[in-house]
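Novice: Several structures are given next for inspection.
Values in this text are rule-based calculations from the coordinates and carry no lab data. Just so we're clear, the structure is a prediction, and the values are computed from it rather than from any experiment. Cβ atoms are built from the backbone, for glycine too; each structure is taken alone.
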Structure 1
């Protein structure tokens, strides 16, 4: 998995998705539609996004769910959450449509292109000169009585947490056939390197550079201080089983912070690297560490 990779497929249809209700994006969206016309490219606007900009009758539209199969690349205007949701949809469809994330507001870890850089960045994406990051995604399968009841892909993390009323949860963790440890905690995060700066970081886990071939297992508020985050090889199959307090939907599994699935006592959660990475257009103007410094306010007194 190399850091620099160029997109080979010609880009003719550009999907455009803005964060829900992002009214301040309206002017930019109108400019964008005109820019795409001058380049003889088809702008495919997500339905709500088109409405937001008053473009409904002038542009091709489709739903968020249809977007990954309708375009050659997707421009996301918003923040990391908007980009994550689209990345997860791309993965569910199993297509390799690259994403360009433009941040409205602060700099994001994923949406690392600023509004001022939108058109220059889009230009490089469209003409094939932009570099693409391949971001490893996670695939999570929940099995109940040998049957897969949930099969999801996430870019950042797969998280097991206790619901509000339940006491501490007890989870048995194995990597492949090898038992790792029993974690007594408020929850457990399995993060990709990309997700290491999300919930994992808040829970005290390590920052892992995105090209490192690894997965991170981090307990949330562990009740024994000897339970520490652990970094395992990227090709590991991580298996998590509830040990106690798992009845009455006490434990919830979520993917990139979305869609909680309640676990039953004999369920097994398997998390591994997904076969297909997510492709993100890179902001050539700043390095990963620049984004880190900016986001984490490192060395700023």
Structure 2
């Protein structure tokens, strides 16, 4: 009797385990009481955070969770916060996303801005790096910049470091930046780079078109006060990411809050703040252009 029942017992146990597997796997996901949000830093990250208030209020309402802001000190600090699970949702730069994804596959992109036309920033989900100098200075073309002082943004900035270092010399037919310029410094922010050029503290800077226009729109610099000497190829906009170890239902609520932001009045306020038309879906493959540059 016992011999006959053993195969049946094994089959029943196996079936139970198979049926329980999805529920068990889902029970291992993360469902924090508080969602922590962060973004790559600017000169005034707290001011920029006010731009996000309408959508973060909406995120809180849609998820039923309190939203806390993690104050970053650098691009890499946001990446480390994601990897250390101190941050759940973030806005990264394209290169800092690739760095984060290489270190931790659980960092997942789900969307990005589709920008409105705004000065040197074209409409759509892309942007460019632009080389700026002060209008009226002796730096009116790329040749005049030999031996000048250059500001980059951050070692993990796509348009403020990666593209200038790897794409600009090839397209402009110049030596590497540190050979062509007498001094290369890091400002810590696209706005700080633009302000430094305007104030004559540096001779030139590479900045993102959309970040530069944010500085213009904030009244910190004037668009007409600069020369625009070089534009990079089109790059994908800053990725919105979450940790995919969050529970599926929560991830869906986070993504839908951003992707449907143009469908309600509070969301439209946020889009107006960031000079965008909507948020569009993005995947990891959309950032392969950044990987190609790093190679």
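Novice: Quick one: helix-only ellipticity at 222 nm (-39500 (n - 2.57) for each DSSP H run of 4 or more, over all residues; to 500) came out at -12500 when computed from one of 1, 2, so which one is it?
Specialist: 2
Novice: If relative contact order in percent (Cα under 8 Å, 6 or more apart) is computed to be 27, which of 1, 2 is the source?
Specialist: Matching structure: 2.
Novice: If semi-axes √(5λ) of the Cα gyration tensor in Å, for residues 53-100 alone is computed to be 19, 14, 9, which of 1, 2 is the source?
Specialist: Source structure for this number: 1.
Novice: Looking at distance in nm of label points 7 Å out along Cα→Cβ at positions 37 and 69, point out which structure of 1, 2 has the largest value.
Specialist: 1
Novice: Tell me which of 1, 2 gives -0.42, -0.51, -0.59, -0.68 when you compute log10 I(q)/I(0) by the Debye sum over Cα atoms at q = 0.09, 0.10, 0.11, 0.12 Å⁻¹, for residues 29-196 alone.
Specialist: The correct label is 1.
Novice: One of 1, 2 was used to calculate Rg and Dmax of the Cα atoms in Å, giving 20.2, 61; which?
Specialist: Source structure: 1.
Novice: Given a computed value of 0.30 for FRET efficiency 1/(1 + (r/R0)^6) of positions 133 and 165 (r between Cβ atoms, R0 = 35 Å, to 0.05), which structure among 1, 2 does it belong to?
Specialist: Of the structures listed, the value fits 1.
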